[in-house]
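What follows is a set of structures to go through.
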Structure 1
Amino acid sequence: MTSDRYSVLFEPVTIGPVIAPNRFYAAPHATGHGWNQPHGANALRAMKAEGGWGTVAVQMTEIAPDTDMASHPMERIWDDSDIPRHAAQVEAIKKHGSLSAIEIAHGGMRARNFTTGTSVIGPSALPILRPEVPVQARAMTAADIKSFRESHKAAARRAKAAGYDIIYVYAAHDLSILNNFLSLRTNQRSDDYGGSFENRLRLIREVLEDTLEVAAGEQAVAIRFSVAEPGKIGGLRHDGEGRDVVEALAELPDLWDVNISGWSNDSATARFSEEGFQQPYTEFVKTVTSKPVVGVGRYTSPDKMVSLINKGHLDLIGAARPSIADPFLPQKIKEDRIEDIRECIGCNICVSMDAYGVPVRCTQNPTISEEWRQGWHPESPAITKQLQSHLIIGAGPAGLECAATLTRAGHKVTIADTAKEAGGRVTREARLPGLASFIRVRDYRVYQLSQKANAHLYLDSEMSLGDIETFDAENIILATGAHWRSDGVGSSQLEPQLISHPNVLTPDDIMEGVLDKLATSTVTVYDDDHFYMASCIAEAAAVAGHSVTYLTPLPSIATWTDFTLDQQRIIDRLASLGVTMLPNVSLCSDGTFKQSLSGEILDIDSSSLVVVGARKPNDDMFDALNVARAGCVYRAGDCLTPGIIQAAVLSGHTLAQHLLNRKPPPAKREQILLQTI
């Protein structure tokens, strides 16, 4: 039964000719499956529909061969042969009563066209909007513009034939040819499509009108538009041309889907943004249009959602990342099970997968992308054939996830940890600057276990090898984590080094509070891990008043955070704190540093050196236990293979699924069937 407190979230919303059953809107986002892995994509989106999202939208869908996004596996609706695949997707979504939406789009100056070999097109003859890619766009002629409009209309007709309820006109994220025409930066034309605001807006208006013509009052037409481009020189402003666009087209579409651009702004990590961070930019939209408005902002709080509706800021609560972390978020709110929500932590591991063109992953939801491939369900683990008892040593992310999954299936689980708090690494890392949301990984799972009579969690409890060997459990699982190395081994240096620096520290030392005990001093942070850890330590040291130098052997700062979209923010934050950042610098065995490009030995005076490199598994007991209890001893998480938190959670879940079904069927694979043409 829905609490009166949240009942407004379950009101139907009229969107042109269709009606959304509630206000929960699973916004378009890349899944990494693309056009050639339809089963995985369909199952992922169907799971959201099953979980109560009233509208489920499909990601950016290429309308024609001249908008090939290359390594980013998008959907395609190039010709009629694509319709059956989309019809199957529509059926999977609508089976659960949700509306289905498709974001048809042309990438314009973001496309590469490597596989099709055609020219990239845009309003002007300029390099494409990926500076690392040596491709230029051809300026579109009047005939090209006409051809593009026809392609868009044809794609809309196919979307209609496939049965979608909502058809998008995409003008967001600097990923659309419509953005390219609107922007003064990329539109340097002097004809009817360039120069004045009205001319630059012309193509968006025409495409909207074209799509409405195709829909003919049978499908709703949405526009996805970025009202602001914070931080971009000459970018759109929500109190400038961004607002002007909404005012000029206010009543034309059936739905406004609004956000900010580029992608790093729209999907900012929790380290640099709060829930609802887009609201100051987008809340004006409802004041200038009578049409329903959907917006995003990493919303996970039902009370915040209700407030947005009651204040008239939004009509529909949009979500990409929160719908990945918990596909059943709406159902849990409806059933007043708020504590059961698996809240997004804003880490952007989901986003990072896009850089590799692979199916999405999530730190909080290890079942994402495995709905079809392995038959995993985020709320219902595999049906177990025989109930067993398990002893898990370690209450970190892997141990807690393994325990939560096993107990949900009815197994008896005992968890022991020497620490006074559960959570392992997530508890320690959550104390670092900007990482407070990580604690949700712990809190969700500890709460789930607290509700189970078959789960027993013992903290501040050290078990000896003998205790574990004789414990009455059918399976023993080591989830004891890993520790950071201090010998210089890292991504670029695989051999241990005898570092002569007088005070070598590791991230473990920092997280145990060493910084608080140091007198104000000079701290050097050496990053051969290349994710968030070193930059967080550098930030913490600078805030504590130390003079900090950040060094890394790679050519860029915190390199892998480019994939999680916060690299530039990290650089800006460290610069604002006065941290000296030196890339292309390697650590030598004598504790000195060498500039890799010049070979120069750098004179860097520091009282403390924090080495952020590789980690060693804490698996000392594994071999002995495997002898004493052969066949029933397992490792999970960092104890098995040190990695990111998402990998630890996935490892714990995978082991639990294995223990629930000792002989699972092989994971399914998408197969391309050959046919005579």
Structure 2
Amino acid sequence: MSRLNFTLDKEASGSKARAATYQTLHGEVQTPIFMPVGTQATVKSQTVETLKATGANVLLANTYHLLLRPGPEVFKKFGGIHNFMQWDRPVLTDSGGFQIFSLQSERAMEEDGAHFKSYVDGKTLLLSPESSIAMQKTIGSDIMMVLDQCIPSTAGHAQAEAAMLLTHRWAERSLRARGDSKQALFGIVQGACHHNLRQKSAEFLRTLGFDGLAIGGLAVGETHAERYEFTGFVTDHLPKDVPRYLMGVGTPIDLLEAVHRGVDMFDCIIPTQLAQRGAVFTSQGKLQLTRSVHKFSEQPIDSHCDCHACKNYSRGYLHHLTKTSENLGWHLLGIHNLAFYHRLMRDLRAHILRDDFAAFYEKMRVELVRTDEANPSQPTKQNRFPRPQHLGDYDIITGPQGFSSIRQISSGEVMHSVNRPSDEAQKLYVDQSCLATRLLKRAGADTELVLWDVGLGAASNAMAAIACFEQTLAQHGPAALRPLRIVSFECDLDPLRLALREPGKFPHIRHGAPHALVQDGRWHDASGLLHWELHHGDFLAFLETSPVPEIIFYDPFSSKTDSPLWTPAVFTRLFAHCAPKSAELYTYSAATAVRVTLLSTGWIVAEGAGSGPKSTTTAAFTRMDGASAHPSALPLLGTEWLARWHRSSSKFPAGLPDAERADFEKRIESLPQFAR
């Protein structure tokens, strides 16, 4: 029976993230949780009081180091680590397995344990499962760890299997050594980067009745992608009714990715280690306070943080302390970094409990890897010769209004030239299509919603749709939403690649989705309800083989630049493909030639919302009932437009023979929408 009285409070929809609560000998623990590393019964540069002020609830101490100094006799005298360091909250003790790994030249491995030479007095000692547990019992930690053999994550299969099997035998011995102690004990899953070994290890340890299970042997040589992969793989094989602990990890983005994959507990020296070097994590990105750009700054580290350092000291002063290697600088920056970590854990838990973690995850996976965008760091050579802001036939232009757009050099056409790209995408496509309303399940509409994004460009329209989905998911929850499939068509990815180079100029692409789309041709939201796929090539080659859309964002270059996509033949094919459904098309163009082409190919055409100097755009429907049922009641073109059309010089589609023009004119005049 578990000594922790573990309760799983909530599992996030569309993610393996979970919030839990358990009870230790020194208080309640709520997860996800980050544990500051107090290797020698102290977190470097911090006091017990500052640790509590940052939000710390569980500390990690190291059995190996405390065994050597001050030694078990001191802990017996003081009655354990809590009295010794005046910490009245939970403590987890590592077993010393990582130190065995780190001291390869100073130790000898045997079945009994590890023989190593003390760095204090040079004596040879044996760290065995039994002696490790005995020391942890003397320390009096709330959670003890079994002794394990940690090896590089890149080790070969035979070496990894041998270490795993030894870890299993030591785990059984550790359990027996624990006896009837009320302290909790965690097992450690090993197996390096070998799926079959990780699965075998997890399945073996879960049968032994540990109070929790840890994932060991990561952050010791593998890539970030491998770490995330094996973390998620192991949690798939761990029981749900005990805490899960990823040992020695990591950066804020590592923690986010691991929580998404079902991990509850973390430890790492990074917050205080980087603080000593002048680095801090903020809501604006990671900052390096040793840089001279901060020398005269009166700003706090982070205006969104209420820690002691941010409330009382300027960047300029902290820059000075860091440059002069004053311990006070390390102390204050450590306070800030620890507060950042604990606030992140609280936010993750809150979003899991609200069941909007999936959207929060997508937002934070971009935010947590930002750097100092206000003061970008570039080598001197790059400052003298800035990287050209162009790629292929495209460049970046920044207008007097202060926003940037992508321009095709050969034609001079600018994508979203009048309004900020994200604003125009929101107004003309997302709001006008009433996408948020359409995403909600309702009678007769709970199947997948297919949205075509014709003319991906720099992904402004698609990312506006994704943002709408994430907001709707957060507001209503996954049970209320229809699945959404976005199909983007683009023959040239250079505009998107160019935007991805300059996230400071294009905020809409600060998201994991466009990066994945360029790399893999697809992206899936963590909720499982949104799928984005790219059809790279000629739109006309994909038209009939793509899933039938309900909504079309039609945003290629103009008919002058990209004339093949604005012909009667194309709109006829598009209408025929959509015919099984009631579909609608939105485009920025209000040109008479475009509208009459749509009308002549069967579409019901309406006035769309204006954009900048354009007083109107265009919306089109495959069925009259679709137009009449539209939530925004867009006005259909009527007799007033027909009168203007009669006077227009763009009255007929290009290439229409003179002999057919009279019949064409009669056909347009007799359309049902004008009879209405």
Notebook entry, point to check: Between structures 1, 2, where is mean count of other Cβ atoms within 10 Å over residues 107-114 highest?
Noted result: 1
Check: Which one of 1, 2 has helix-only ellipticity at 222 nm (-39500 (n - 2.57) for each DSSP H run of 4 or more, over all residues; to 500), as calculated from the coordinates, equal to -8500?
Finding: 1
Notebook entry, point to check: Where is FRET efficiency 1/(1 + (r/R0)^6) of positions 179 and 555 (r between Cβ atoms, R0 = 35 Å, to 0.05) largest, in which of 1, 2?
Noted result: 1
Next item on the list: Consider the structures 1, 2: one of them gives 5.4 for distance in nm of label points 7 Å out along Cα→Cβ at positions 307 and 587 as calculated from the coordinates. Say which.
Entry: 2
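Readers should treat all values here as calculations from the given coordinates under stated rules, not as data from a laboratory. All of these numbers come straight from a predicted model, not from anything done at the bench. Cβ atoms are built from the backbone, for glycine too; each structure is taken alone.
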